[in-house]
Structure I
Amino acid sequence: MSDELSRALATRGYRVTAARRVILDTLVEHGSHLTADELTELVRRRATGIGRMTVYRTLDLLCGLGLLRPVYQGTGAAHYILMEDGHHHHLICTACSRVIEFDECALGDLPARVAGRLGFRIEGHLLELYGVCAECAGS
């Protein structure tokens, strides 16, 4: 996956520096839902010379290219998710901020219908459904 991200950067004319490679590898290995500070800490364990601003700039770049998205889980800090196949789906508990990922795309053909009607080219989507998880509902 980090090779795919590297290719996506290179294809769009961005250099894949050693620092970016470490950041990409760390994102892929540790999965989604890392905050910028958590990612910085993990990156610095691998390469102490990579600064916080380098991590933030790389996150901004990846978000701008649609390869990564910020998700706000009610904790104040953005958690970043990889947009591997153009879409991502979450259930977010409003009581405990727990995030449950699910794969099935409940939108069906809605994106294609809306895009066709409005002349819009959809490149991906992020679906967040808010409610109360089973654990919080039981307490």
Structure II
Amino acid sequence: MDKFFTGIATRCAQLMGQPLAFIISSLFIVVWAVSGPFMEYSDTWQLIVNTATTVLTFLAVFLIQNSQNRDGAAMQAKLDEIIRALDKARVEFVGIEHLTDAQIARIREALEADIKDKDDKQKTATPSVERLLERY
């Protein structure tokens, strides 16, 4: 069941992210708006678009969350593998995604302070980042 849902969620997320999906959605709204005078702007006319948008939005929330969860987990696994593979990396960073926001913020602050303390490394990194930004 999990593999089936993942396949459907991935495919739906890919389709919803395409320009054609936006165009089709826009066309449906235009058709709905044009049909208003013919349906005398009735409750049924309003109910059609309200129901459709509510159902689609409700389903899209779950699809988007599923995609984000999967992408986040995959990215975290890749970063953990990089940490594991590098000799100078600190393995204590593996799994910090399970800490609280406050704990992660303290770790980030400590890392930023550590980088600022190493003046020679900061001096070499800044020009290379600036050159990279100039290219784009």
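45, 44, 21 is what came out when Cα extents along the principal axes in Å was calculated for one structure; which of I, II is it? Only structure I yields this read-out. Quick check: -13000 is what I get for helix-only ellipticity at 222 nm (-39500 (n - 2.57) for each DSSP H run of 4 or more, over all residues; to 500), calculated from one of I, II. Which structure matches? Only structure I yields this read-out.
If you work out FRET efficiency 1/(1 + (r/R0)^6) of positions 10 and 98 (r between Cβ atoms, R0 = 41 Å, to 0.05) for I, II, which one comes out largest? List each step's numbers first, then the result.
Values: I: 0.65; II: 0.95.
Largest calculated value belongs to II.
Suppose you compute distance in nm of label points 7 Å out along Cα→Cβ at positions 34 and 82 for every structure in I, II: which one lands on 1.0? Attributed to the structure labelled I. Here mean count of other Cβ atoms within 10 Å over residues 2-9 was derived from just one of the structures I, II, and that gives 16.2; the source is I.
Read the figures in this text as sums done on the coordinates, not as results from a lab. Because the structure is predicted, anything quoted here is derived from the model rather than measured. Cβ atoms are built from the backbone, for glycine too; each structure is taken alone.
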